[in-house]
Every structure is written in C-alpha cells, then in structure tokens.
Structure I
Amino acid sequence: MKLLSIIVPAYNMEAYISHCIESVLRTPSLAAVEIVVVNDGSKDRTSRIAHEYADRFSDTVRVIDKPNGNYGSTINAALKEVRGEYVKILDADDSFDGSRVAEFLAFLRKMQGVDMVVTPFVEIIGRKSRRVEYNIYGRKLYEYGKQYNIESVFDDGAIRFFMMHGVCYRTELLRSMGYRQTEGISYTDQEWVFYPLFKVQTVAFADIPLYRYNLSREGQTMDAKVQMRSVAQLVAVTEALGQYFVSRMRYISSDSRLKFLRNIVADRMRIVYRKYLLAMDSKSFAESDFEMVDARLAQLAQQCKIEELSVPVNNLFKVDLLGRWQRRGRRYGGVARWFLRMVDDAMVWVYSMIFK
C-alpha cells in the first residue's frame, strides 16, 4: 500500500503537466507515493505526456482517461482508484516542492492515523513567491507535529476556513463518508475543504510548505475576470455547500463544529453577493438573474439558520452592500462602487503588508 496518493486533475495542460509530475518525482521516497493523473477529456497532448511518465515510472504514475466532466468528476474518478493511506490534490498547473516531499511523507508516518494534515503553501506570481499560513491574522496557536482534536480548532477562532492547497486527508475517511464532488462545474475545490469537516476528528499541522500554487497562468479559474464570467458556477457551488449543511446539521452534536461550518456557508454567500453588488459592471448586472439568485440565497440562509447575513466591502470596511440592496432595491452607483473597490484594494494591500 502506498502512503500518499496525489490526484492530478488535468484538462489541456500540456504546457504544465511535465513540471507538475517531475516536481513529485524528485523525491528519493518514490516507493511511498503514487501520482494519479486524471485526464479530463483533454484535446491537446496532456494524456500522451502523462502516459509517457506512466510508462517510465510504472510503480508511481498512473493515468485515468475520461470524458470531460470538469473538476469534480476528476476527483470522483480518482478516489475510486487511489491506493494511498492519505490523499492530496495537486492541480496540473501547480507543483510540489520536490525537496520537501520526503519530509512530508515522514510527517505522515509519524502522525499515521490522523484524519487531516494541514500545511502552509506558497503562492507563485511570476518571479515572486509568498508563503501562505494555515491561520489568519498571524496567530499561531498550534504546535507543529502534535495531534489535535479538531473541535479545539473550531472553537478558538484562529482559523476561519481551509484551502485546498494546504490540506491532506486520510483516504478511508473520505471513502467511509461517501465523499463526492459536484460534477460539470468549476470551483468545487470548496467542497474538498468543507464536506470532510463534517467527519474529521483529528488534525495535525506541519511546517512543510509543500504546495506551490501558480497564480501566473492566464485564464485560470481564480482569475477575477474568469470568476465574473463564471459567477453562475460560484452560485451553484455555494448552494451545494448550503444544501449539504442543511441536510446534515441535525446530526452535528458539537456547537463549535456547527458554528464553524455555518460560517463557511455564510462566507461563500458573501463572496457571491460581492461579485454581483460590487464587482459586476452595470450592463452585466442588468442582464443577470440577481433577484432570483438573491431569493434562493436568502431562503438557503434561513434554512441554514444564518441569523443575520451582512455583506461588508471587507472585514475592516463595514459598508454593507447587501443592506443597501435590501433597503433600496438597487446597488451603489457606478462612482460609489469604483470608490469602494479602490478602498477595498488599498485595505487588502495594507493587510498583506502587515501580515505577510
């Protein structure tokens, strides 16, 4: 049995897939690793390149070729096949720090049996890089290499959410809960860092910035322009998270877990509302179905027992975008939205300088 399975979702990634795979192959501990590349109906040479690696490293690299079904379908296909005790996702346009893979494997052996492992990761923008911690506001409450009951993490407020790049799960945990991501749309990595939290009992933190997140690729789903074109998919994922929460919240006996998960749903709703009420241009907003989206989200918030949903520009600038819409039935005007975006950008920059 392998110790770590690495799922590599890939669609038209011929320019990146080699670097991605080779970043893992650099480790001297290959016997403990498997790389499962899921080719999601690529139309370029992605599959051919992946199969070349599978031929050369048959004990380490496997390829699943499937029709296009978007991100979630690749994870679902891979989870049926992985053989590792632990599983982590590595997007095909990203990479691992190959010099840290052996260290990460050693950590998994030391913490064997823990449900979830959380690490920092590194964002890459051009020639610049930035380490991103697992926590917020610079608070480091947890010792590296120590196992914690996750209830204490939910309780103390140092972490509001997790990101895909920093998490690794015990494979059997996902299988035992019947884990499955939504297919046919993007942004379902949010499900990867939400659904398992209903079942995770133990967590450990490692000072191993393994994942290198490439933010330089044009057209990636996290690009602001791409997100605006795909806002309906953001809505769909948010609704999926909320509906999942509603269907299971009566089974959650822990108030701290319930509050933590509910806050994640509320934060995803705020992100959607910000897209419509602040970021979207006037023509797109007029042509959008925002009133219908607002009605669905309001109903879902009620079902989730989110008592009061405000949508501030950011955590420091408390102008409530949703409150204005509810009071007046319209957004802030174009000049006001431009000013609010400028203030938001400035505050984000200041925040990054303080807590980088």
Structure II
Amino acid sequence: MLKDIDFNKIENNNKLNNSFITASLNKLNQKCTMLTGDFYADSFSYFPITDNDQTFTKLFKRHTDNSIKHYFNEQFYKNFLDKKKNFKIFKNSYVLGTNPGDNYYSNLIEFFPRIFFIDEKELNLLVHRNLSNKFRKFIDTICSYRNIKLKFSYLDDDFYKFENSKIPQFIDINNSIKILKFYLNSIKVKTNTDNRQLKIYVRREDSFYRKPLNEADIIDKLKSKGYMILNPRQYDIIDQISLFSNASEIVAAHGSSLANIIFCKEGTKIREIKPKFVNDYEINISNRYKNISNLINLNYSSIEAESVEVEKHSLLAKKYISKKILNESNYYKNIIIKLNKLDNL
C-alpha cells in the first residue's frame, strides 16, 4: 500500500528532505515546496508517488479534488505495481499540470500560481493536452515577462513516470489569489492603463451549461443601463484581467469566467446568476464565487435562475463526469432568468 508521509516528518528525515526544495517569493512572504527527482503521477490529480511508494497529501491535494482516497486502496496499489514499468517517461521537466477538462477556474487559481516559483531560465513545462491555445499563450506571455524560455510538452489521460523532474505543491486558495493579484496586476499596468469604471455583463453564448436561454433579452435590458457586454472568448486572458480590474460591477451566470473577479478592486459589485443547487456535492461549487468575494472584500449577491435540461452534453463532460451527475445536477443544465429580477441592478 502507498504510505502517506506527514509533512512535518520530511524536515526531520535527511533522505526525504533531500527530495524536496523550497522556493520563495520574498515580496509576498510566500513559499512553495517542490518534490524533485524521480516520481510517478497521473494527469488528473497530479498526486505524486515516489519510488518508495510514498505520497504527501498535505502538499499535493488540490482544494477542488475529492478523489485522493482511492490512491490508498489495495486495488489501486495492485494496478499501480502491475503497470508502473510500462509508464511513459518524461525527463528534466517541470510538472505544472492543468485541468484535464480545461476548466479556467482550476487552471487559473489552482495550477497557474505555482509558475511564479520557477527560477530556471529555460524550462520543459508539462501541461495537459486539452489546455486551450489561449491559456498556453497566457503562460508563455507571463514567462516571457520573467525572461523564461518555455518548451511545452503535453500529457494525455494517463499515468507517467517523471525522472529528474520537479512538481510543485498545490497552494491554498487564499495565497494563490494573493500571488495572482500581485504579479498579474503589475503586468496589467504595463500592458493597459485603462482606468474606466465599467459595468460588465459576461455572456455565456459559447458555453454548454448554465447558458441563459433568454440572454438576448437580458443583454437588451442591461445595454440600456450602460453595461458593457463581454464575451470572454473574444479576449486574451490579460485583457480579461484588465477589464475585470477596471469594473465597478460584474453581472454573470455561474461559470469559470467569474474566476477573474480575483482581479477586481475592493467593493466591486458581483451579481452572480445561478441555478438552485440542491445536491451535497454541489455546495462547494455553488459557494465558490461568494467565498472568493468574501476573501477579497467584494460586494457579492446572487440572482436565482430556473434550470432547463440541455439537449446534448459536451464530449469533455461525458468523458470526465458520471452520467448520474450529468443528469441530476443543475450545474449541467441551462438557465432562464426572470427579467424583473434584474431591475434592482
């Protein structure tokens, strides 16, 4: 069976301690512990396993990942031992990883902040093959500001062995947001000095789920009140950051584009349109942007919408989400908003 090692024991064990390095961001008093050398990991949880079958839950459990328990059952361990000799090998790499479903929230807040702890000037960076070209460009742009030359290598849905490589710990959401705001707001200032106070409605016309079916009526109503209509897919990520940081009010249906509220100024009004979430497994998701707003002092409220079944689920959702959840969860349905609920805006 795999052995989960208490983080405190790493410092007291010379052999283990030599397998880790610590990188620091002195301006923010932030540290990131990295496992170095040879290890195994999959491209979903990025939960590393050493040659000695050791794992480190405290360092490598993501805050949105509830699937760690299966690593510690006998069937998983048996399969791991049977197959480990045949895993594809990557050498001399930095395992940043990205969400296999290319979820923007997860990519931006869970995975990406760890890139600021890189101090090499040339790097083979490992991400999931499903990562969008837009986010790859974003990573490359940020690294170029930091004088880091990148080569991307791509992971598929599989288990891998990594040799002479590094994998950084996952950072809690509060510190991730501090890191992102500090570094990306400074880059935004260099690229865009727009100081307008914008009222923004975020469209979901290109989305599979939580798409407002009466969005044309919503847009007409909000345009008459002076709202800018924003389709995030038409903007590079740095431009999205700039727009959100200049907003006085954001109105948006629940979705990962709302991760950009971390760049809003204190007191910005966040009006989230969301369905009624009724299942226990939806609670963390349903409160995600409310919790972020509380962390960084935004003025948050929500508008409840009615849920409507979708005609066809996306290929990525069918690949990574159970059929039961797809059929029962309002997260995977579209919505209709009664227009009178927008009047108070």
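No lab work stands behind these numbers, since they all come straight from the coordinates. Because the structure is predicted, anything quoted here is derived from the model rather than measured. Cβ atoms are built from the backbone, for glycine too; each structure is taken alone.
Taking P(r) over Cα pairs in 5 Å bins from 0, in percent, for residues 77-148 alone from the coordinates of each of I, II, which one would give 3, 11, 19, 23, 21, 15, 7, 2?
I
Of the structures labelled I, II, one was used to calculate helix-only ellipticity at 222 nm (-39500 (n - 2.57) for each DSSP H run of 4 or more, over all residues; to 500), giving -7500. Name it. Please list the in-between numbers first.
On the way: I: -12500; II: -7500.
Label of the source structure: II.
By the measure mean count of other Cβ atoms within 10 Å over residues 173-180, tell me the structure among I, II with the highest figure.
Largest value of mean count of other Cβ atoms within 10 Å over residues 173-180: II.
5.5 is what came out when distance in nm of label points 7 Å out along Cα→Cβ at positions 45 and 157 was calculated for one structure; which of I, II is it?
I
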